[in-house]
Structures are given as C-alpha cells and as structure tokens.
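In what follows, structures are represented as structure tokens.
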Structure I
Amino acid sequence: MKLRASIAALLCVLGFEANAREIDLSLSNDTALIRYATPISYSGSGKTDLDVGFMYTESDNVMILGGIEMMGEAGSHAPGLHFGVGIKGYGVSLDSGDDVGSVTLGAKGWYVPPQINRLGLVAQLYFGPDITTFGDAEKFWDFSGRAEYEVLPEAAVYVGYRNVRARLERNVPGNPGNSRDVDLDKGWHIGVRMSF
C-alpha cells in the first residue's frame, strides 16, 4: 500500500510537466531509483533544474525526493568541468515504522574530458543536519558517484556507487540521545540516463 501511494504521488508530480528533459533509472540488487529532471531556467553560464525522484528497496523502504539544482561551467581554465549547488527535500518511510524528513543542501561536480567527450564522471553530496532533519532522525546524507558513457546523443549508461543514510534518534529510558545509522542504500548500481 505504501509503495502504491508513493508511486501515485510521484506520477502526479511528473504529470505537471509535459516535456520531460531527463529520466534516470538506476538499479542495484536491493534498490531501484528513478529520477526526473527538467530545466526551469537558463542563464548565460548554466541552468537550473527541477529534480524529483522515487526509490524503493527490497526491504520495503520508500524514499521520495524533490528539489532544485543549479549547474554551470567551472570556467575557461577548466574545460569540461561543471559545478552545481542545490536544495533538496527528502521523505523516507522505513520498514521499521520510522519516518524521516530532511531539507538538505548539496553540491555536484561533473567532468567530461575534452578528449573523450562521451565519458562523464559525476559526484554529488547532499546533507541535512539536525536543524533541518525531523521525524525519527537527526541527520541525513545522500552521496553518489558514477562513471557514465554516452552510447547515443540522448542516452548514457553508467556504473556508480551510492550511500543514502539516516541517523535515527532513539530515546531509550536511562540512555537519552542514543542513535544509530541506517543505510537506505549502500553499494554499487548500474543505470541509464535518457534525455528528451
């Protein structure tokens, strides 16, 4: 039931934008993550994307994310290098019954070697501290890195590593402030990114 409601919510969000710009699907042995991104503004040196996504794990954990990300060229002295910053919100429902919400700040780097312009190296980190993480958690991280290869002008395949982690707060009688880390996703994955 939780899975069906989350997919329905994500499809409603996607329905507001008729012309998708990018769909990204990544799979591991235990997780599936689908993302959708579309530009919402352009400037002379970069663009701003709306980014939404949904992740489901084999242990019935569900995560929905959404936010904005600004990307631009690093400068003429670093051809092929792009940097970005963003704000994302995460909502997580764990099979243990814990619920996590977090508003995170993050950064992203993307490098395309000028000599091998079909190859791309991407890394990003989003972090939510205690002040912006709520529910049953006190901190939240989303880190990923990948190497991708453009097989067609509109499609790339990739292999990457991802770690999505929440620090749950446990108020145990006689031991306040006890906490433990829970990995929603930790390990290698493969994926495909398609542009439209």
Structure II
Amino acid sequence: MAKAFKYGLKGITGYLEPAERELLRGLVDDVISMLEPEARENQDPLAALIGLDMEVKEPKDRALQRLLPNVMKGDDAGSLEFRQLTERSLREGKIGALRAVALGLDKDDLVLTPEQARYWSMGLNDVRLVLAERLDIRDEADADHVHLMQDWSQAEDVESYLALVYNFTTWLQESLVQAMLAARERKA
C-alpha cells in the first residue's frame, strides 16, 4: 500500500507498491501521448526549435483543452496567436515534468529533491486534470461525488474505477504538496 510523501532527513520521501507504480506509469504515458505535438513533414526546423507553431489549433479533446486552455476568454484570435507562440514550449514543459515522474517510478522507494518534487507535483496535476475531465468534474459538488468512491471492491464500471484512480492521484499529490510545504517551512 502506498505511503504518503513526507519530509524528513533524506528529503521528500514516499513509497508506492509495484502495481501502484505501474498504474501511475500508464497514466503518465497516456498524458505524454496526448501532449506529443504532431509531426509535420514541412515544418520549419527553426520555428520548431524556438517553439513557434503557426499551424496549431485549439484541441478538440476536452481533456487536452484543460491542459492547454485558451488564455483569453472571448478573444479567439488573441488566444490563437498566443497559442501559436507558446503551446509548443508549454507541451514540452509538461512532457518534461511527466517524464521526470516516469523516471522516479523506476525506483521502489521515492526520494525526491526539491526540483524533482516540483516536477512530480506538476505531472500529477496534469494527470488529475485529464482524469477530472474524463469524469466530467465541473464543480465542488461533482468532486465531492467522486470522492465518495473509496473502496476498490466497489469498482463496477469504468467511471467508478476512474474515480478511484482520481482519488488516489489526488491523495498522492496532496501528500506531496504537504511535504513540500514542510520542507519549505523547515528551511525558512
């Protein structure tokens, strides 16, 4: 059974069972796949290098929209221009954080540096955003309803299973953030 992250002499530590690590690895890999930019044959290598993508469009997948939202409500042209200038680097940053999580999952015991903890927090947040979208969580009441699902033996369908996975990743991220705050308080 997973152990919550905590801050101690070794830094920020946690523990995940092999099955829990595999579950997280699968989720991380899925989100990385969603975020991978489309390869284009005639893409300008310089534009790709500096992060420009003049052909980018708003994602159709609602989960991907949650990860890469429009920044200007009511201004589609402004949002598209901003997306063209920033989306590629945003995707790469998110993928980098998710890959840091995947690397950490290769070890039995988790011992995170402050930088690794930050990447883990970012990666877990993106996984949770995708799960929240798949569960159609829109407000506090929806989240409360999902949090009622706590027993793995009650998972009878995809939605109840996703609710349990969402709750697990939420718990994991909350414990990580608490450990990060404890580390920060101790250093202050």
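Computing helix-only ellipticity at 222 nm (-39500 (n - 2.57) for each DSSP H run of 4 or more, over all residues; to 500) across structures I, II gives -21000 for structure II. I have 18.2, 53 for Rg and Dmax of the Cα atoms in Å, calculated from one of the structures I, II. Which structure is it? It was calculated from structure II. When relative contact order in percent (Cα under 8 Å, 6 or more apart) is computed for each of I, II, which one produces 16? Corresponding structure: I.
Sorting I, II by distance in nm of label points 7 Å out along Cα→Cβ at positions 21 and 101 from high to low puts I first, with the largest value. Name the one structure among I, II that mean count of other Cβ atoms within 10 Å over residues 93-100 of 18.8 was derived from. Traced to structure II. Ranked by mean count of other Cβ atoms within 10 Å over residues 53-60, structures I, II are topped by I, which has the highest value.
9.4 is what came out when mean count of other Cβ atoms within 10 Å over residues 37-44 was calculated for one structure; which of I, II is it? Attributed to the structure labelled II.
Each of I, II could give semi-axes √(5λ) of the Cα gyration tensor in Å, for residues 69-124 alone, but the derived value 32, 10, 8 comes from II.
Here, each number is a calculation from the coordinates, and none is a lab measurement. Remember, it's a predicted structure, so these values are computed and weren't measured experimentally. Cβ atoms are built from the backbone, for glycine too; each structure is taken alone.
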